[in-house]
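Q: Heads up, there are several structures right after this.
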Structure 1
Amino acid sequence: MSLESDIAILRQVQLFDDLENDQLRLLAFGAEHRRLRAGEFVFRESARADAGFVIVSGQVALLRGRGEAAKIVAHHGPGTLLGELCLITETIRPASARTETDCDLIRISRSLFRRMLEEYPEFAANLQGRLRDELDAMLADISAMEQRFS
């Protein structure tokens, strides 16, 4: 993969849509590539999360549970960022991610993401606003559901 193709795929990720070309270039340059074959795990449920993964090509399934009890809860393809929350804070993986096909992934470490926030405070401010809006929407959804259970 070339740096330009990495920038193009990162541009598709909603979290990064406020970034300019030079900022995306820094992010792409600091990230690392991973190639996994079908059936390999990107990460496992309950593991410490220290990086997000952007799917460049292929399909990834998110699973909850282990072994025979594992259930697929979602399927994701190119342009999807897996583990967005762990870029911001320390957390554990709520699900496992297993490749359904051969996959190319871009791994973005929390330290690289924090560097982006420090070097580009306008990006940090936009992210804060986006998180606030998403929290407000989630609280409104919870409030609307509360009446169903009262």
Structure 2
Amino acid sequence: MALSKELIARLRKDFCLDWHGDHGASHWARVKQNGLLLAQETNADFEVVELFAFVHDSCRVNEWEDPDHGPRAAEYVERLRFEKLFTLGDGQFRQLQRACSGHTHETTNADITIATCWDADRLDLPRVGITPDPRYMATDVGAKMAREK
């Protein structure tokens, strides 16, 4: 898939928070797992979902309030792509950037891949003591999974 050892090493090097914190690698792995499960049902792009899982919170500067971390991640993936740390087509890349930039402030998107990314992240809210609310999920599958949590 889209994740390489080189990309993971770069993310780890650049990540300024605790690698094992609330928004670190274990969260990214759970978002990937959620996303790939969702993508099987939604037919979202698996590569975009997988990359989103590992980059969406990679530019956070703290574990609490950081409203600009999504847009920073969208810019960061431009550098990673330029450095050839992953390969996506132009349409996929636009989906990845859009998913990163909007994942905190937006609730839904007509693009099923972007919506799947957002739900994958929201399904991991229990890590910070929040129960995912089916009303705020972007896909029907995500809403169903939230009701089952």
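Q: When relative contact order in percent (Cα under 8 Å, 6 or more apart) is computed for each of 1, 2, which one produces 25?
A: Going through each structure in turn, the value belongs to 2.
Q: Moving on. If Rg/Rh (Cα atoms, Kirkwood Rh), for residues 3-82 alone is computed to be 0.96, which of 1, 2 is the source?
A: Only structure 2 yields this read-out.
Q: Now for a separate question. State the single structure among 1, 2 that was used to calculate helix-only ellipticity at 222 nm (-39500 (n - 2.57) for each DSSP H run of 4 or more, over all residues; to 500), giving -18000.
A: Structure of origin is 2.
Q: Kirkwood radius over Cα pairs in Å was computed and gave 16.5; which structure, 1, 2, did it come from? Before the final figure, lay out each step's value.
A: Details: 1: 16.5; 2: 15.0.
Only one of 1, 2 returns 16.5 for Kirkwood radius over Cα pairs in Å, namely 1.
Laboratory data are not the source of any read-out in this text; all were calculated from the coordinates shown. All values derive from a computational prediction rather than experimental measurement.
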